[in-house]
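The numbers here are math on the coordinates, done by the rules we state, and not lab data. For clarity, every value in this text was computed on a predicted model and none was experimentally measured. Cβ atoms are built from the backbone, for glycine too; each structure is taken alone.
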Structure P
Amino acid sequence: MNYHIREAHKADMPQVLQLIVELAVFEKEPDAVEVTVEELESKGFGTAPDFHCFVAEIETKIIGMALVFTRFSTWKGRVLHLEDLIVSEHFRGYGIGTALLDEVVKYAAKLKVKRVSWEVLDWNTPAIDFYEAKGADVKRDWDVVHLDSNGIKNYLLKLDNA
């Protein structure tokens, strides 16, 4: 399969959003995606982008992506967070995920971060096997904690009523 990996461009964001929706469907949360193309374009590009994105492309079709951003760990210092690594289902098994992860790790080294971290669903055995085969340590004793926008609003309401 003849594909190449490159940094994403603003014009790629409609196809990137399609991949994000495809992942949400795979993860059994088809209605969870709230981000828009406009938000991806405005937040990912410009003078102070919130994220960096790599895409896998065949001709002009985006078939995979990896979206990352830096954060700060109180234990390690600056780290790179891999928000999503997605390869469209029809293109899995051709080394595209490996090529995208390779770019993420090279980018991490370029930034001189202390760690690359990400989450994986505990039932996604193929992804867990893939990451462990690459040398990643899947921390099975940690739980991911989220406070979504409704949770934030309810939290603040409780503070106001306290």
Structure Q
Amino acid sequence: MATEIEHKYLVKNDSFVVRATQVIHIRQGYLAHRRGCTVRVRVADDRAYITIKGPGNGLARPEFEYEIPLADGLQLLEMSQDHIVVKDRHIVIDQGNRWEVDIYHGPLEGLMTAELEVPTEDYAYPLPDFVGQDVTGDSSYSNASLSRLERWA
């Protein structure tokens, strides 16, 4: 079983932009969200993925992700039209850690989050200067929850 262990933070400034080694335009839609389980489709630039996430246990949760044909991804994205998140993901390497910093667009304009996947729940890491409030345990900041908002308040 694949397991994701991830920390999520709000971003307090845009100092990460000049440090980004890559920027990926992402559209992701949610096909199902129930009892902590989600099924999403993601189109990242010219590649598509289907991801199934299970309910969490602490910081860890099961995650299964598979690349699918782009045409399939676009069609599945169309099926999730009411639950779509659009964002630009900036990849920032800080002290050996790979941060994924998302700038949201559309109804979520103004929101920026930073995520760090870690190998173990007790993995220690320094916080970069752009990282703010820890929202790891706050489900309202999950992309599945954000996809259901009409606007960011």
- One of P, Q was used to calculate mean count of other Cβ atoms within 10 Å over residues 3-10, yielding 14.2; that structure is P
- For volume of the Cα convex hull per residue in Å³ computed as 158, the structure of P, Q it came from: P
- Out of P, Q, which one gives 1.0 for distance in nm of label points 7 Å out along Cα→Cβ at positions 27 and 67 as computed from the coordinates? P
- Task: Rank structures P, Q by FRET efficiency 1/(1 + (r/R0)^6) of positions 11 and 139 (r between Cβ atoms, R0 = 30 Å, to 0.05) and report only the one at the top, that is, the highest.
- Result: Q
- Task: Supply the structure label, taken from P, Q, corresponding to volume of the Cα convex hull per residue in Å³, for residues 43-98 alone with the calculated value 104.
- Result: P
- Message: If you rank structures P, Q by distance in nm of label points 7 Å out along Cα→Cβ at positions 35 and 83, which sits at the top with the largest value?
- Response: Q
- For which of the structures P, Q does the calculation of mean count of other Cβ atoms within 10 Å over residues 19-26 return 16.6? P
- Item | Which entry (P, Q) yields the derived value 18 for relative contact order in percent (Cα under 8 Å, 6 or more apart) | P
- Message: Given a value of -2500 for helix-only ellipticity at 222 nm (-39500 (n - 2.57) for each DSSP H run of 4 or more, over all residues; to 500), calculated from one of P, Q, which structure does it belong to?
- Response: Q
